[in-house]
Every structure is written in C-alpha cells, then in structure tokens.
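We did not get these values from a lab; they are worked out from the coordinates using the rules stated. Quick caveat: nothing in here was measured; it's all calculated off a predicted structure. Cβ atoms are built from the backbone, for glycine too; each structure is taken alone.
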Structure I
Amino acid sequence: MVEISNKYPMSLSIDYPDRALNRLTTFFRIFTVIPIFIILSLLTGGSGQGGGDGGWSYQYAVTGLVVLPLVLMLLFRKKYPRWWFDWNIALIKFSTRVSAYLALLGDEYPSTDEEQAVHLEIPYPDASAALKRGLPLVKWFLAIPHYIILFFLFIAVLVSVVIAWFAILFTGRYPRGLFDFVVGVVRWSLRVEVYALLLTTDRYPPFRLWDD
C-alpha cells in the first residue's frame, strides 16, 4: 500500500539543555543511573544492553517488548492489539529517557511515565491495511545493514559522550554538535527498532541521523 505521507512514522526530539548542567551528577552519572536502570532491567527481563552510548535502545529486550506474539498475530490475523502497542511504546519511551540520561543529554532524572525532555512519537498502525502479513518474519534480516552501521556509530557515540563528560565538567555545557550527533544515532536506532521489533511500519528505515 502506498503511504500518504513521506515522513517516516517515528519521530524523536530531545530538548537541548541550553543552560549549565549539574557537574556533580554528571561526574557520578554511571552511579546515579543505577536505581532507574535496575527498574528498567526488571521490566525488560534483565536483558537491557548498555554501556554509556545512549543509543542502544533498539537492542532492548525482546522479553520486555511484545514481539514474538505480534509476529504471530500479524501473520495469522493481521491484527496489532492496541494494548500490546501501548505497552511497547511506554517501554520504548522509558528506555529512551534512561538512555538519554546515561548519555548526559540532560540531568533531569528519568521519569517512569512523564515525557520530560524526550519527545518520541510512534503512530498506531492500521495493521489490516498498512502492514504486510509475512514481512515480520524477515524484517530482522532486512535490518542487518543498519545493525552493522549502528555498531560503528555506537562506538562514535561512546567517544562523543566521554568528550561531552569532560566538557560538562569544565564548562557546564554539552557541545551542541556532539549533542545533535548522539540524538541522531538514538533516532536512527529507534527507527530500526520500530521497523524490526515494534513492527508498526513496513517502510524501510532511512540511513540518516535526522528526521524527515
């Protein structure tokens, strides 16, 4: 089915902290994130991945996200239960807030339910009309080129976050260029997650950091 809009059906923006960030919580960020990361790990079956790159959310738990039941439901019924969608989106938004906090993109402690500075929009799909029945079986394979590129981008993000850590400690500011790059990688990884795991769109993710 031809899509009416050229805009990819996922958008992410994170408010740039145009102010002095908290140097103390920045210095101890790897420790201050532990309580909220434990909660996130419990929700995802303890299989969340991370290490300070701020852009790993597409790797988050298939055990936390409703994925395999969705594959079967789309394959045999061509339906996407709304409550499964709501759970997945809530979990993705929460994990993205935690990722943003760990990547020093802000110093507001991640909320379990409030949007805060992370604005993520993923529209609910019309499964019967817009999603192909058998495509969920191969999306993980089709997304392999993205996984390869994102692997190297995450290395660059890790380096960027380390540089930003020093910059915040000395100046109180997150360099805008590094901020936009890290957010861009998070955005890219989420587009892949929407395509290969959330299964809310059949449109192949673009190879770019920015939104449409």
Structure II
Amino acid sequence: MMSDPRAVLERLCTERGEDFAGLSRMLGRNAAYIQQYIRRGTPRRLKEEERRKLARYFAVSEALLGGPPDSEQGPGGLVSVKRHPVRVSAGPGAVVTQEFGKACFAFDKRWLKGLTASQPSKLSIVRVEGDSMAPTLNAGDDILVDLGDAGDRLRDGIYVLRIDDAVVVKRLALNPTGRRVTVQSDNPAYPDWPDCSLADIKPIGRVIWAGRRVV
C-alpha cells in the first residue's frame, strides 16, 4: 500500500497519462516543479493550495497527497467514494486485481444524491477492462457502482455481476414474466446470454456513472 505522497502522485500521473510539466504549469509553476518534487524531494511538501488543486484534478482525497486525514464528508460539500483495487471484465477475462492504495473519488453531495439514495459506504469505484460494453463503457473507464441497487431492486440496466470466479459488467434485460434475465453486451461483436438465472449471475450492483479520459 502506498503512503508516500510523491509515489502516489507519480502513480496517478502514470495511470492517467499526465506529464509532470503540464501539472506544473497548471499550478502556475515552472515546468520542472512537479518532477523536482517527485524525484528530488524539493519542495519537501506541496503547499495546501497546490495539494488541493491536484486532489481535485485527479478526483482523489487530499490525504493521499500529504494532507490531513479526511472524513467521508469532505470540505465544500464533497463526498468521498472509495476506489477499490479490482477491474471488472467487459470481455472474456477474469478478475484482475491491482493495488491503488486508499484512493477515492470526490463527488458533490447534492449531485450524488441526484444519482442515488444509497449512502457513500454502499458505493464503489472500479475500473473496466475489455471492450464488450463499448461504446457505452470502454477499457480504462472508471465506473461508479451502487452496491445497494441490486437484489429486489433489480431492473433493466447495466450491472456488475459475479459469474463463477469472474467479475464482469454487462447489461441486463429482465424477463417480465419471471426472474430470468438476458445478459447483453453493447458491443455487437459479442453474443448475448439468453434466459439466465439470477442465481448463476449474482448481481453485485448497478452502474450509475462512468468517467473516462478524453484523448
């Protein structure tokens, strides 16, 4: 688990495809500022304003970048949702785990309530792998999963499912005459799985939001 703010920032840059010089300019600093902070330890700590700006840019907790520990309810009406170290397959692969530390995404409280009535503890951010849900969801997308929106609340929509030893993301279409479902891929290159039992697919939660890097 990473606790060094420099290692966290470098990892975020690698994951998101950001360059040190661009982040330095965003902070109003010379192009070498972030590289010197990460590689040489100068400055020893980021200024509070710089740390806050970077945390908002990467949508993570300030605590990961050297700030004080924060609670679930952050400053300015922000709510933190934990990002869990698992990728959900949108293809034939199985589960891929990866260490992300205690990274989280921060959402506006009122905006989040407009999406779901579930508490933040019932929400999770995970990453998509594969292309079976393209173009709706693409590999590398971060998705917000409502773990409280399954079971008796199940309805047509996109869900994270556990099937045997794999965790996958698929679209469900419920049979109106019974508790059977068709598991669908938005990518027409992948076949549907008709007439599935809920006991076999085990819905974990409903996908209610997705974020991706624009290239």
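Quick notes
- Computed over structures I, II, FRET efficiency 1/(1 + (r/R0)^6) of positions 133 and 189 (r between Cβ atoms, R0 = 25 Å, to 0.05) reaches its largest value in II.
- helix-only ellipticity at 222 nm (-39500 (n - 2.57) for each DSSP H run of 4 or more, over all residues; to 500) from the coordinates reads -15000; which among I, II: I
- Structure (I, II) behind the derived value 1.03 of Rg/Rh (Cα atoms, Kirkwood Rh): II
- Of the structures I, II, the one that 15 was derived from, the read-out being relative contact order in percent (Cα under 8 Å, 6 or more apart): II
- For distance in nm of label points 7 Å out along Cα→Cβ at positions 13 and 29 computed as 2.2, the structure of I, II it came from: I
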